[in-house]
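Structures given as structure tokens follow.
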Structure P
Amino acid sequence: MPPTTSTLGDAFVAALARKDFDTVRSLLHPEIDFRGITPHRNWEAGNPDDVIQGILRQWFEDSDHIEELLHVETDSFADRGRVGYRFRVRNPDGLFEVEQQAYIGERDGRIGWMRALCSGFRPLG
């Protein structure tokens, strides 16, 4: 039985929290339709390498240590899934929380469509 969008969402978040980009790549369809919004920019990609190198590694740079997955919530409706998640991230500028909401669509057992909205890095203490 193919994975549900909520299962794909959970797997994506778990891999991203570990910065395990090989697993992220395995979850993305080769022709993914990805769009993302961060506080200062819109992002687009059409294949896993562009999602990872051009977007996710920009959002979470090498100096960004994801210390903890604080919260994850999944749901689904019609043919879409939703996953919301929050990380605690430490980098040379301090300690932050980052929250993202993503809507996903499954294609051939992988994430084939994704729309993500990011809060940006919100400072703690």
Structure Q
Amino acid sequence: MRLVLAVMALSVLGYCKDETVTGYGGAEAVWHLESLDGAAFPARATLMFPAEGELAGEGPCNRYSGRQTVPYPWFAAQDVTATKRACPELAEEALYLTALAEMTLVEVLGDVMILSNDAGREMVFRAGE
């Protein structure tokens, strides 16, 4: 009976642990892409988790944002939209955003975050400013 009352009280108070990557260390940094599929990424690209269920960042040319609502360790970049600026690194940006959309797993290991999928693709990020 006490357990039922405790669960009801927590529900009324709105207590709900964030089960996305945001709640597992992802929100604590700006993540900089270091490598894509084992090769150094030649341009600047970042990923952040500003709030539960949100993702944002900067590609080589544009800022982007979207949703990430699946529970950790799963990952899904959903409803991603980006600004429309042109720059010489648009090809790298397309590679980055395409790879981000294909990732299905996330692992946060201190200052390293790895996104991957079952096809063997991998993105390695490092926390920084």
Structure R
Amino acid sequence: MSAKTWLDKHKESLTPGQRIADSVANGMGSWGFIIGQSIFVVIWMTMNVIGFIRHWDPYPFILLNLIFSTQAAYAAPIIMMAQNRQSQRDRVQAQADFDTNLEAKKEIEALQVQLNKIETEKLDEIIRILQEMKKD
């Protein structure tokens, strides 16, 4: 089993309400939602202008405006909650990246120390061999 990423841990920490808010924000920020809502508006206006059934919301479509106002009143805070969580995810990711970079830096420094030690040992050995050759 692989280790959990910061994103996996973050997703597990979300409450059901936060998951719903994220889903709503994702849905409302999609082309599918915009197209669906546009189709709904065209049908609503057409049915009220032509009046096959009856004019339940005559021009200037005050009921439709009320529906959109209510939708906007709920959508705005839900979208802001999702944006706040995105900011939180970004901070968690930045911290995880920083921690990873810090660990990598420590490992690189340890490798440099080891390589310097090996290089010093090799140079010492070369000097010893040269001194022995000079004695002979």
Query - Identity of the structure behind 117, 28, 27 (criterion: Cα extents along the principal axes in Å, calculated), options P, Q, R - result: R
Query raised in the report: P, Q, R: which one has distance in nm of label points 7 Å out along Cα→Cβ at positions 42 and 58, as calculated, at 1.4?
Result: P
Report task. Tell me which of P, Q, R gives 1.79 when you compute Cα Rg over 2.2 N^0.38 Å, for residues 34-97 alone. Result -> R
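Every number here is computed from the coordinates shown, using simple stated rules; none is lab data. Given the structure is predicted, the values throughout are model-derived calculations rather than measurements. Cβ atoms are built from the backbone, for glycine too; each structure is taken alone.
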